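Novice: Please find the structures below.
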Structure I
Amino acid sequence: MSNNEFLLLIALMTLSTVVGRGFFFLFAQSVRMPDWLQHALSFVPAVALAAILAPDLLLSGGVLVEPWKNIRLLAGIAAVLFFLKTRHLLGTLVFGMACFTLLRLIS
């Protein structure tokens with residue numbers, strides 16, 4: 001690709017991003033999202049986090065690891081249980097990393 005084609009590609013990607021993200025800002029008064037859609041969008045951060053974490057917790061080198069041998073999954077489960085009991089985010093991070101380190105040292 002030539003330099004002009006790259007510049008055109010960057011300009012078109014910029015335009016599509018601005019239009020896509022700015023649509024609701026430009027037409028906020030005239031467009032109202034249905035309540036069911038607003039409710040569904042409230043789950044997007046949790047789903048995105050799960051999509052990021054699941055491969056790291058379940059796979060090792062692209063291969064599914066047995067749950068009883070997977071120290072990342074075991075430490076993640078322990079961290080989730082800790083969070084459900086305490087609702088303390090920083091404590092959950094510290095507890096999860098401590099569990100992971102302990103399991104790594106034991107195995």
Structure II
Amino acid sequence: MKCRIKKGDLVAVISGDDRGVRGRVLTVFPRKGKAVVEKVNMVTKHRRRRQAQGPGGLITQEAPIALSKLMLVDPKTNEPVRVRIERQADGTVVRKSKKTGNVI
């Protein structure tokens with residue numbers, strides 16, 4: 001499955017508890033159709049104390065969120081946009097905003 005969202009992209013959450021929040025993509029799992037976004041979909045986990053990991057207790061961390069709940073943010077207009085993948089004449093593949101035509 002070709003993924004329109006890549007690591008390091010700025011995305012906006014369009015549905016769910018974190019609707020309206022923007023953040024950078026930390027990792028993408030294209031086969032699962034999920035991505036981890038900083039400060040989005042935070043979960044609390046119980047960690048056992050281990051020598052290598054340091055102190056135990058409750059920790060909060062980001063959990064994967066479905067790619068269908070994310071939209072790429074156009075850097076020029078600073079708005080969430082739909083993305084089209086196009087092949088240039090020289091063979092390179094670029095992502096373009098469907099609304100404005102800006103290359104992302």
Structure III
Amino acid sequence: MGEFVKVAKVSDIPSGEIRSFVVNNEVIAICHVNGKFYAFKDECTHMAYPLSDGHLDGEIITCAYHGAKFNVKTGEVVAMPAVEPLEVFEVKVEGDSIYVAID
């Protein structure tokens with residue numbers, strides 16, 4: 001498990017939204033789904049486009065470029081053309097701060 005790094009405030013990411021952050025030279029997307037936060041590498045595994053440009057519907061994010069779908073909680077591929085899962089990161093919230101575990 002990686003070291004937790006403060007990335008954002010809870011108020012920075014409204015419910016149902018995605019935001020992208022650079023953390024330790026890694027581009028990480030954090031989304032807010034039903035009061036919980038999920039973090040993943042902000043790169044579609046199909047063609048490396050930013051997933052934060054996509055559409056979030058519950059726990060499913062759809063890549064804006066080729067329509068690949070992923071579960072933001074697990075990283076699981078839900079719809080092709082992607083076949084590789086997303087790299088997901090552990091998230092914790094303390095007070096108004098969001099921390100992500102980065103290696």
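No value in this document is a laboratory result; all are computed from the given coordinates. None of the values given here were measured: they were computed from a predicted structure. Cβ atoms are built from the backbone, for glycine too; each structure is taken alone.
Novice: Just checking, which of I, II, III has the largest value of Rg/Rh (Cα atoms, Kirkwood Rh)?
Specialist: Largest value of Rg/Rh (Cα atoms, Kirkwood Rh): I.
Novice: From which structure (I, II, III) was mean count of other Cβ atoms within 10 Å over residues 10-17 calculated, if the value obtained is 12.8?
Specialist: It must be structure III, since only it matches.
Novice: If you work out mean count of other Cβ atoms within 10 Å over residues 50-57 for I, II, III, which one comes out largest?
Specialist: Evaluating mean count of other Cβ atoms within 10 Å over residues 50-57 on every structure, the highest lands on III.
Novice: Can you rank I, II, III by distance in nm of label points 7 Å out along Cα→Cβ at positions 58 and 82 and just name the one with the largest value?
Specialist: Sorting by distance in nm of label points 7 Å out along Cα→Cβ at positions 58 and 82 in descending order puts II first.
Novice: Taking relative contact order in percent (Cα under 8 Å, 6 or more apart) for each of I, II, III, which is largest?
Specialist: Largest calculated value belongs to III.
Novice: Something else: Quick one: distance in nm of label points 7 Å out along Cα→Cβ at positions 18 and 90 came out at 4.2 when computed from one of I, II, III, so which one is it?
Specialist: Computing distance in nm of label points 7 Å out along Cα→Cβ at positions 18 and 90 on every structure in I, II, III gives 4.2 only for I.
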